[in-house]
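Chemist: Next up: some structures, all given as structure tokens.
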Structure P
Amino acid sequence: MSLAQGTLTFKSAVCIIPPKAIWDQIQEIRQAHDKHVKRWPPHINLLYPFLPYENFSETALPTLTRALSTIRPFSIRLGRFSWFQHSRNSFTVWLKPADSPEESLANLERKLAASFPELGEQMRTGKGQFVPHLSVGQFKTKEQVESLVAEMDERFSESHPLEFEVTSVQLIARFGYHDPFRVIHDIPLGGEEPPSLNIT
């Protein structure tokens, strides 16, 4: 079956998951405000929706491994907040990743999307306008959003921003729509052999 004939699914994604050493501050906010906290780990989506789990070994993993072999590791700092407004009563607050070197995230997303040309724009987050973000909560009013963002910006500015090195990209899946996502493959940048993780 060609990729063009495949069906993308919201039960898989290609993303960056920060190391667990910096999860505490993120999860504290998400546990209070994010209805998806038990389903998703902290993450920055790169391709979502993505190919079904059944296509991982034969198609997704080798294609992603080739694409990532030319990408150098880079750094991300999480220290500022922003938000999306989806409708009059629907907002998402997110942490803004600052990458170094600049444009590393955008270049990574473009490289990965270009590796699946048959699928066009279908699996690009933002439908062509990539805005890297780490979601921390959903809200119904702009006042709630502005209050939280002001509080969090002040709190994060008084402490050290959360920083980590991106040395790999995660291929994740869930097996039912209410199941939590699991990391199936951790694919290193720079062409190393990716380990297969035990998901049983």
Structure Q
Amino acid sequence: LTARGDDLAKHDGLKLGAVDYVTKPFNSDELKLRIKNQMDMRIIRNNLKRRNDELISKLNHHMDSRKTLISGDIKKKMDSICEFIKEHFAESLNRENLASAVDMNHDTFSRMFNQHTGKTLGDYINELRINEAKNILAETDTPITRICHDTGFDSIRTFNRAFKKFTGTTPGEFREGKLSAVI
């Protein structure tokens, strides 16, 4: 409410946050209607904000439940991949083929596999292979090079490196330690 009625004053007032501009002299009925309209607009804005907040809350809840469904689906996929790897660890396995088998891109697959098992795919496969190699070394006199290839390793060097990583010893030292423990 002001005595200044020029356009520049109106513009400045509105620019500073005024929602309406009433100049003197004013009509009291018109002022009451403007106040009523502003109050009605405030009620509408508050109702819209409340409704918007409710919709966002429902959407977030829906997204959370969808994540749970997806997580369950991913868990099933990872469980089936782990089972497949346990049955086929001696075969040539790679990330791209395994990811494709569960309809994932290889980066997502690697991340989900790591979250599911706490291990990289390579470490998971190699640990299974080394555990099998340890059993064969302890129970048979099969040559180490044969064990290397039977458990899925491409080279004796890779086998020795992985064996040492998981056991802290070489395959030969492991076998000797098992034999001396028996004697």
Structure R
Amino acid sequence: MQLADANELMKLYASGERNFPQASLAGANLIEAQLTAASLAQACLVSSNLSASNLRSVNLSEADLTKAILWRSHLSKAYLVKVNLSRANLIRANLRNADLHQANLTRADLRLADLSDADLSGAKLMGADLRYADLSNANLTGADLSGADLTGANLSQADLWNAKLDKAILSRTNLDDADYCEVELQFASLVSV
């Protein structure tokens, strides 16, 4: 969908439109945007600022949010399948119950993010900063967390079956009742787990 800018998107949303497939909004300023249940599948939001936005139940499947700023954004129950969030700022973002399977979160900053009950199966989280993130009850089956920093993270009851944690930092990480069968932990740092 061709949109002139973020203002046009917000006007269309306010008028009741919810479907914005393949919208091109690279670098857009969408701070505190209210886009609940909008569909932005395959949209280009590279380097966009969506800080403190309400994106609950939004569809961003296969969208490109490389280097996007989603600080304190509300993305609970969002559909983020195969989304590219590499190097994105998701500090304190609410991603509870979000569907992030096969998402690219390489080198994303997810400090203090709420990813509880999220589906991260097959996700790429290489080098991601997950310090003090809540991943309780998350599905991380087959996820690649190589080199990720999980210091102080809560992975209680998480499913880590067949996940890769090579060179990951698991200092003070809560793994109570987590399923980590078949996990790769080569050169991982497990201090005070």
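Rule-based calculations on the coordinates, nothing more; no lab input. For clarity, every value in this text was computed on a predicted model and none was experimentally measured. Cβ atoms are built from the backbone, for glycine too; each structure is taken alone.
Chemist: From which structure (P, Q, R) was P(r) over Cα pairs in 10 Å bins from 0, in percent, for residues 49-144 alone calculated, if the value obtained is 14, 35, 34, 15, 2?
Modeler: It traces back to P.
Chemist: Further question on the same structure: When P(r) over Cα pairs in 5 Å bins from 0, in percent, for residues 9-96 alone is computed for each of P, Q, R, which one produces 4, 17, 27, 35, 14, 3, 0?
Modeler: R
Chemist: If you don't mind, there's one more thing I want to ask. Quick check on the output: -1500 is helix-only ellipticity at 222 nm (-39500 (n - 2.57) for each DSSP H run of 4 or more, over all residues; to 500), derived from one of P, Q, R. Which one produced it?
Modeler: Numbers: P: -7500; Q: -25500; R: -1500.
The read-out comes from structure R.
Chemist: Between structures P, Q, R, where is percent of Cα pairs over 21 Å apart highest?
Modeler: With respect to percent of Cα pairs over 21 Å apart, the highest-scoring structure among P, Q, R is Q.
Chemist: Continuing with the same structure: So if we calculate FRET efficiency 1/(1 + (r/R0)^6) of positions 25 and 57 (r between Cβ atoms, R0 = 35 Å, to 0.05) for every structure here (P, Q, R), which label has the highest result? Display every interim value, and only then the final one.
Modeler: On the way: P: 0.45; Q: 0.10; R: 0.95.
Sorting by FRET efficiency 1/(1 + (r/R0)^6) of positions 25 and 57 (r between Cβ atoms, R0 = 35 Å, to 0.05) in descending order puts R first.
Chemist: To which of P, Q, R does the computed value 1.2 (distance in nm of label points 7 Å out along Cα→Cβ at positions 73 and 89) belong? Intermediate values should be presented prior to the final figure.
Modeler: Details: P: 4.8; Q: 3.0; R: 1.2.
Derived from R, not from the others.
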